[in-house]
Structure 1
Amino acid sequence: MTLALEVSGLAKRYGATHALRGVDLAVAEGELVGLLGPNGAGKSTLVKAACGLVRPSAGSVRVCGAPAGSPAARRTLGYLAELFRFPGWASAEELLRLHQRLAGSTGGVDERGELLRLVGLADASQRRVETMSKGMQQRLGIAQALVGNPRLLLLDEPTSALDPAGRRVVRDLLQELRRRKVAVLLNTHLLSEVERICDRVAIIDHGELLAAGRPDELARPSGVEVDTAGGTHRFDGATRDEVPAIIERLVAAGERIYEVRPVRSTLEDAYLAVVEGHHD
């Protein structure tokens with residue numbers, strides 16, 4: 001398996017404050033990984049370490065096999081910060097042209113047009129940043145992060161300013177990037193978005209990686225629902241092995257059974273259980 005991002009024993013201290021405490025995380029080529037955690041959990045510090053903007057206190061970060069922050073790593077990396085500012089006087093076209101020069105991209109007008117199309121701004125190439133909505137600026141930020149065809153994309157809260165239509169554009173874009181084998185580390189608070197599009201999820205709190213896996217792995221069975229002629233009966237905490245006994249009791253009570261289905265926890269349930277359990 002080719003790794004786009006490899007984080008090993010990553011620690012970062014700011015004086016007495018431990019922002020990261022020995023985090024291990026890998027993102028494979030073409031994999032979309034959601035990074036979840038409360039405010040101050042260490043998510044942005046991890047992303048900045050991958051960009052080479054933060055120097056680790058211990059451990060290592062490698063991007064496509066190269067040390068984070070090295071020229072080789074930067075050439076394969078795209079990044080959108082949570083808080084960014086573009087010159088208000090620049091048009092979308094001018095902004096992407098500037099970032100092509102900064103990244104050493106030779107994609108020219110074809111690359112700029114393709115990126116604007118990908119983020120739903122094909123008709124706004126000559127529009128100035130200062131006349132754009134916050135959501136349009138957010139999508140333009142994603143376009144600049146894709147300049148130079150990076151193999152790893154780091155997105156810090158990319159959908160925070162988007163309306164539902166804008167979020168759909170970003171979801172479609174992320175699925176297209178997966179098809180193109182671009183790896184994505186997505187730092188976000190929107191669990192519903194993560195549950196819909198991410199291959200894996202990593203939950204971090206107080207600088208520690210608490211859980212990682214597929215969304216359906218983290219969301220555990222939490223009971224059984226049975227539809228009967230008399231209504232729906234829910235048996236919280238019941239397991240699959242208990243279903244025959246439950247059905248037997250209901251039939252004995254005169255109920256007619258129409259449907260039996262397991263009830264699974266949501267990713268939100270799993271997230272809260274992990275984080276709140278860590279605080280206990």
Structure 2
Amino acid sequence: MKINVAHPPRAMPRERVIALHCSGAGAGEWRYLEEALGGRYEVLAPEHYGSENGGAWTGGHAFTLADEAARTLALIEESAEKVHLVGHSYGGGVALHVALARPNRIASLALYEPSAFHLLPQMGECGAAAFAEITGVARHICQGVVTGDYYGAMSAFVDYWNGPGSFDAIHEYAQKSLIRWTPKCPLDFRALIEEPTLRSAYRGLKFPVLILRGEHAPLPTRIIAEELSRLVPAARLSMINGAGHMGPFTHAPEVCELMVQHISTIEHGKQSRGWRPRSLANILGAALQPAKAVS
């Protein structure tokens with residue numbers, strides 16, 4: 001006699017969220033986003049070259065965004081379903097490169113002030129001043145690396161994005177981590193500035209895109225965010241009141257809430273439940289603490 005044995009149904013695979021951190025940070029930047037998503041998604045945070053778990057750049061050829069994007073593209077290829085991409089600053093620039101490389105594999109894109117500096121020279125007069133500003137910062141930092149003044153280079157880098165005196169104010173652990181990362185900084189700037197993508201390419205992105213910027217965003221990333229919101233057909237732009245470029249750290253509740261709403265609305269047609277993190281950490285300290293990462 002045949003006996004039918006009932007087997008419990010297999011758990012459905014979770015949708016994948018790939019979150020890309022800013023320059024000098026690490027996977028820990030997205031700990032609050034992972035908490036906000038509440039286990040409903042598989043959150044992967046691949047670390048960039050030069051980060052704690054990312055390893056050093058090989059030096060085999062001139063570094064480009066394509067080199068940084070390779071790990072994320074591999075994670076997309078592993079996924080049976082489309083993925084949600086998230087990025088902040090440099091991570092946003094990498095995310096845009098990935099989105100253009102695999103547009104049919106992206107379910108949604110959420111960016112906080114993506115540093116797509118290659119757009120600035122393509123924006124006419126309004127982009128010229130911003131381009132001069134950011135390339136001036138890049139030259140200052142490159143000079144610090146060439147002369148071995150890593151402390152001075154990181155002080156200029158952190159203070160530009162956060163305000164005067166910010167580097168001296170952060171925890172010694174975060175300072176040392178950033179100083180170790182310093183030689184990678186010029187590579188990030190060059191990759192972002194030399195990216196060959198034309199602004200017209202972004203008009204071909206058909207999936208929903210959320211673009212966030214801080215109320216006090218620096219000129220370059222402010223006008224890039226605004227330009228992308230006009231170029232991408234399904235994009236919407238939101239401003240985080242009181243925030244600057246480091247909003248994913250200083251205003252994590254507001255930033256993560258909007259990102260979660262964007263991601264969950266795409267797949268389920270509903271708004272996510274309200275969420276607040278248990279605590280906020282030091283602006284850069286949180287990003288540099290050990291966290292789950294994908295190497």
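Laboratory data are not the source of any read-out in this text; all were calculated from the coordinates shown. The structure presented is a predicted model; accordingly, all values stated were derived computationally and were not measured. Cβ atoms are built from the backbone, for glycine too; each structure is taken alone.
A few points about this structure:
- Structure responsible for 5.4, with distance in nm of label points 7 Å out along Cα→Cβ at positions 180 and 244 calculated and labels 1, 2 on offer: 1
- Computing FRET efficiency 1/(1 + (r/R0)^6) of positions 20 and 132 (r between Cβ atoms, R0 = 25 Å, to 0.05) across structures 1, 2 gives 0.40 for structure 2.
- Structures 1, 2 were shown, and mean count of other Cβ atoms within 10 Å over residues 28-35 at 23.9 was computed from 2.
- helix-only ellipticity at 222 nm (-39500 (n - 2.57) for each DSSP H run of 4 or more, over all residues; to 500) from the coordinates reads -13500; which among 1, 2: 2
- Among 1, 2, structure where FRET efficiency 1/(1 + (r/R0)^6) of positions 36 and 108 (r between Cβ atoms, R0 = 25 Å, to 0.05) as derived comes to 0.10: 1
- Here mean count of other Cβ atoms within 10 Å over residues 148-155 is compared for structures 1, 2. The highest value is that of 1.
- Which of 1, 2 leads on Cα Rg over 2.2 N^0.38 Å, largest value: 1
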